[in-house]
Structure P
Amino acid sequence: MHPAMIYGPDGPLSEAELRAMRLDGVLFDVGDAFLPADVPETAAARALSLAVHLRDGFVVSGPTAAWVHGAGDSRPRRCHVRPHVPRRMRAPAGADVVLHDGVVPASEIQIFAGIRVLTVPAALVDLARMQRAGDTGAWVTALAGLDPRQVSPAIELLRARDRLPGKRQAIAVLESAYDEVTRYTS
């Protein structure tokens with residue numbers, strides 16, 4: 001998707017004009033931006049709508065990555081990111097951005113329209129590590145429900161990591177999410 005297809009608050013149209021066009025049915029909301037009504041909402045469109053929150057060196061992670069991949073109807077209130085470079089990063093001042101620790105390896109990054117996003121298995125790992133044991137969380141279940149086959153590579157990612165805090169709990173969360181999304185399909 002070309003960035004010219006998405007209209008954001010930093011573009012040539014004011015927010016009032018964009019909202020009026022949405023009311024007229026010409027545009028629809030995608031995160032913090034707008035798309036023409038005849039353009040499908042894709043992962044690339046969702047990723048591009050986050051561009052105003054991102055700096056070079058950030059990777060979209062956690063619930064925001066799940067939303068980019070198609071889980072959930074609306075973007076999480078805050079944009080979750082992680083660094084993919086080994087230098088110290090800071091979240092933009094005044095932005096609704098949550099910066100998580102840990103550098104993301106290149107093998108766990110997928111690029112949509114120039115925006116770096118965690119792959120589905122890496123996003124599942126990220127989300128599972130945020131949950132408590134016995135609680136799969138809505139984002140884990142929604143992302144696992146899109147393609148349950150992605151849960152197994154996520155568990156393997158966790159098992160391959162040494163000395164990771166919360167590793168066993170995260171594996172239990174992913175196994176529970178897999179059981180939940182495949183309960184009625186087997």
Structure Q
Amino acid sequence: MKKTVMISLLVGVSLFATDYSKVIEHPNASKIIEKDLLAPPKVFNIPNGCITTNADAIARGAYIFHNLNGKKAKKNPPKGLSRKQMKPGKTYLPGDKIPAKQYGNCVACHNIEGARGAGNIGPDLTHYKKHFIDTHARDYQFVYQKIADARIDNPNTHMTINLTTKLFTPREICDIASYIVAPK
């Protein structure tokens with residue numbers, strides 16, 4: 001009995017003394033961090049016909065502005081938007097899980113006419129066209145660029161980097177901009 005206990009103890013101690021360093025993964029943290037870094041700020045030119053009074057575009061912009069994601073988004077999305085994020089070039093088979101579309105939730109930081117739970121972190125966008133576009137303090141290119149990549153005029157911004165990170169498409173940026181400058 002004593003021999004069995006002693007052998008068991010020796011085997012147990014040898015397990016703890018074994019060098020497991022070769023089986024433990026040691027990722028290169030520099031490469032992981034580099035992969036997660038944002039691309040440098042980028043200037044985007046507003047596409048022709050981007051800002052529009054088209055009711056469908058404004059509805060899409062409003063939906064994106066006021067919702068966080070497709071899974072928990074309020075109401076059904078308007079024509080041209082989906083609750084799911086289809087990845088370009090990927091073929092989905094029946095039963096495949098398609099991730100929820102991430103929307104802007106701009107209202108978390110910005111106030112705008114008719115907002116519920118409007119934020120007070122970012123600038124108030126109420127009557128934006130009247131106060132900024134009509135007075136020529138800003139133009140549509142500024143609005144588009146600000147939504148696409150706000151770091152161009154403010155390197156320390158806390159606003160999401162929407163087009164550089166491909167969170168939104170150029171059309172979605174146009175829809176949001178159209179909503180911001182549209183009469184409410």
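Every read-out reported here was derived from the displayed coordinates using simple, explicitly stated rules and does not represent laboratory data. As the structure is a computational prediction, the values presented were derived from the model and not from experiment. Cβ atoms are built from the backbone, for glycine too; each structure is taken alone.
28 is what came out when percent of Cα pairs over 28 Å apart was calculated for one structure; which of P, Q is it? Of the structures listed, the value fits P.
Using mean count of other Cβ atoms within 10 Å over residues 22-29 as the calculated read-out, with 13.0 as its value, let me know the right label among P, Q. Working through the options, I get structure P. P, Q: which one has mean count of other Cβ atoms within 10 Å over residues 38-45, as calculated, at 14.2? The structure behind it is P. Comparing mean count of other Cβ atoms within 10 Å over residues 46-53 across structures P, Q, the highest value is found for P.
Among P, Q, considering only mean count of other Cβ atoms within 10 Å over residues 142-149, which has the greatest calculated value?
Numbers: P: 18.5; Q: 22.8.
Looking at the calculated values, the largest one is Q.
Relative contact order in percent (Cα under 8 Å, 6 or more apart) computed as 17: which structure among P, Q?
On the way: P: 17; Q: 26.
Working through the options, I get structure P.
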